[in-house]
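Any read-out appearing in this document is the output of simple, stated calculations on the displayed coordinates, not a laboratory observation. Computed from a prediction, not measured in an experiment: that's the story for all the values here. Cβ atoms are built from the backbone, for glycine too; each structure is taken alone.
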Structure 1
Amino acid sequence: MEIVIVGLGSGGLYASKSALGFNRKCHVTIIEKRDFDQFSPCGLPYVIEGTVKDFEALKYDVPEMSSKLTKLINHEVVSVNNEKKIVQV
């Protein structure tokens, strides 16, 4: 089973972990428009205040499991055909 998730926010990450937990034989592909995985929005006030050096310090990576999870960073979904199960990136 191939599962495609659009967006690597907290919802996309939770959906991928849920899918992999439900069906260990599935493969999940996450497509993210940004050029980084995730960031901690709770830290934004600290960046503005100057306690945290800059926005880059808030970014972090989501580990890929080589055979179970693929991340496509800096990719944009332009169309989805539900009937044919095609995602155009």
Structure 2
Amino acid sequence: MCTDEIIRIYRAEGIDLQKEVHEDMVRNFSAYPHKWLSHPDSNIDHRRVPNLMTFFSRKGKPLAITTRSVDYSPGDVVAWDLGGGITQWV
């Protein structure tokens, strides 16, 4: 899973993103997509790209969306919705 890579990268930096996402979902479940779950689940919350996109938009520093590669730096987490329920990380 692409989300597992993001989780592992953050763990290597001492951040338990799995825990952070789940705890934010417990406190703010209505802010998250409800495509798969009717309640937060610590085993899966972090494994959905839309959940991570929501978490990062709520807790991170959003960047302007551009087509210029120079607007992004190594380490930036970039994701987008391709439509039809398909999401993608870079």
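Of structures 1, 2, which gives 29 when relative contact order in percent (Cα under 8 Å, 6 or more apart) is computed from the coordinates? Source structure for this number: 1.
When helix-only ellipticity at 222 nm (-39500 (n - 2.57) for each DSSP H run of 4 or more, over all residues; to 500) is computed across structures 1, 2, the figure -6000 traces back to 1. Among the shown structures 1, 2, from which was the value 11.2 of mean count of other Cβ atoms within 10 Å over residues 45-52 calculated? This figure was derived from 1. Of structures 1, 2, the largest value of distance in nm of label points 7 Å out along Cα→Cβ at positions 5 and 69 belongs to 2.
Quick check: 16.8 is what I get for mean count of other Cβ atoms within 10 Å over residues 29-36, calculated from one of 1, 2. Which structure matches? It traces back to 1. Consider the structures 1, 2: one of them gives 22, 16, 12 for semi-axes √(5λ) of the Cα gyration tensor in Å as calculated from the coordinates. Say which. Of the options listed, only 2 reproduces it.
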